[in-house]
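Before anything else, here is the set of structures, which you'll find just below.
Throughout, read-outs are computed from the coordinates displayed, never taken from laboratory work. On a predicted model such as this, the values are computed, not experimentally measured, just so you know. Cβ atoms are built from the backbone, for glycine too; each structure is taken alone.
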Structure P
Amino acid sequence: MSLAARKIRLLMQLRKAGINDTAVLSAIERVPRENFVPPSFRDQAYENIALPIGQGQTLSQPEVVALMTQALELTKRHTVLEIGTGSGYQACVLAHLSRRVYTIERHRSLLEEATARISELRLHNVMTRLGDGSRGWPETRKFDRIIVTCAAEFPPEPLLEQLGEDGTMILPVGGQGRTQELVRLKRVGEGIERKELGIVRFVPLVSDENSGKGQRRTG
């Protein structure tokens, strides 16, 4: 089966799984997932499974990417902060749906590869940074949406502080080796509303005092 046919099959699987936002499905269709995996896994790029990308990290299962993206309820007016760039795949999906994406990765080699892929796809609304994702991107104004692609015991306080008025954050909550719950947090007035979206498994969010602080804009 060709990659194109496998992509169509995957999109049908996502629809059956409850992904009904046509803009999200269109964004996933437009991003070539095969570009974000090692060559030995290229033939599995459109299987609904997570795939290794190096440094002990994974490219998330397409259904999880779609679910998290749909839960953000993005529009072209929104700015998004992503914690955990990884391969860059999720950032590219977000770039098709939002005004600007800021994405942070703590592994230099992964960030360099991701930045190159984003640039090759000519997605000029993505900013990348090497650093400690638990601190967020504090010098930028508050974000409309925040997505965390690694699990924390509790939502990091700096990220909550950077979530703007009426903002939404999607993140997995729970320790490594324990059940993790995908959670949606919405800022409503002075409070935060929480909704559980399902059980997931992500690599842990690591706070690193020695992370670099370099910044690049792709394109």
Structure Q
Amino acid sequence: MGGKPAALGFATRAEAATDELRRRILSGELAEGFQLKQDLLAEEFGISRIPIREALVQLESEGLVTIVPHKGAIVSELSTEDIGELFTLRATLEPHLLRRSAPRLKDEDFARLDEILGEFAAEMKSGSPQRWGELNAELHSTLLSRADRPRTLAIVESLLSQTDRYTRVQLSINAEGMERAQREHTELVDLCRRGEARQASTLLKRHIEHVGEELDNLVSKRARR
């Protein structure tokens, strides 16, 4: 009994540190290659280095941090190799899940999808990218949620998490891409609502591939500067 509160407290501190560091990386507040020093972070957050270490390990599993021997943790660089692999996997798995999920989506799912589209439109008008990646991931997850393929869905959830950072970069830099994403998201929801699962699956595959291509070009240009 005596050890449980401490364990819960530790978990809470580690999760809080993970959430805050993830937010800073995804928002661009912490740039690529920035060194994350455990002692300084522990002092800033007012916690020990142990939950900081756990947070960095978790962020490494999400592809946001790279732990380098003798150097420690650094913010991972955007990589064309990662883009190619992650978006190819998504373009393979998500359309398969959508074909199964679309016919089973319920009224409450479409209600939430409509809310997400509305929130996305509001964020576009505000010009703030803070929630774009989050809303994008939730929309995709909701569309796929009724596929009854929990293992595949778990893989896709991980891929969405790992591509969140890339999606935010693409949307924040490319206004035209942001508008196209909103149009395609709206069309995806409408196709699913009309029961046109095959067409929705085809559109989803094209949508993911196009984002991957845009990001590959963007990161390649940045690397040549």
Structure R
Amino acid sequence: MLTSPTETQPTSLPKILILGATGPTGRHIVCQAIARGYDVTALVRSPEKAADLIGVRIVVGDARDEKTLRQAVNGRDAVISALGTPASPFRDVTLLSTATQALVNAMKAEGVVRLVAITGIGAGDSAGHGGFLFDNLIFPLLLRKVYADKNRQEAIIKDSGLDWTIVRPSILNNKPGGRTVRGLTSLENFHGGSIAREDVATFVFDQVTTDRWLHKAPVITW
């Protein structure tokens, strides 16, 4: 875990809203939040998929619906977005940017300013740093339209006026976590890399209580 020597710990645990809580990375975030004793709300579209999220307040609804988001955000101190979308080689993708714009509007309306959002390596100025296979095959054949929407999503966040951190994981795997995580904003000599979803969750969750990466978009990797 990367920390700043000047960071201060809160006197009480912040109340968290998690989007994408039933996804493979989102579940790790929820588990870590509950294990640390945080008050957690999760916005989910399918309550059946959230049935095993014990100790979590569930709000059922569409992440693109601003009214639902305002209900979920109300009374929270911070939001973690782990929203994702499947590969879409042919159809345009708008879910991430549409939901993020609605989320930004809801957060502003409810006076919540801290947002930590996961996008991925290949977004923004990290394009071309995913390694040979990712950059030359996976990205252009399967993820080009998804990443066009991730770029729109990042632009909305950066223009939001919120206290944001964008986290761009390298290639995700399901190995056990616990390894040292590097956060990189200078990518001149970086091409490829991987990281466990569990370690992504730890890094993302830690950002709620530190300003180490405030208004930055680090690539994270082992």
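Work out the source of 4.3 here, i.e. which of P, Q, R gives that when distance in nm of label points 7 Å out along Cα→Cβ at positions 89 and 161 is computed. Provide the component values of the computation, followed by the final result.
On the way: P: 3.4; Q: 1.2; R: 4.3.
Matching structure: R.
Given structures P, Q, R, which gives the highest value for Kirkwood radius over Cα pairs in Å, for residues 57-112 alone? Present the calculation step by step, with values, prior to reporting the outcome.
On the way: P: 11.6; Q: 14.3; R: 12.1.
If we compare Kirkwood radius over Cα pairs in Å, for residues 57-112 alone over P, Q, R, the biggest value is for Q.
Comparing mean count of other Cβ atoms within 10 Å over residues 17-24 across P, Q, R, which is largest?
Values: P: 14.8; Q: 17.6; R: 23.8.
Structure R gives the largest value of mean count of other Cβ atoms within 10 Å over residues 17-24 among P, Q, R.
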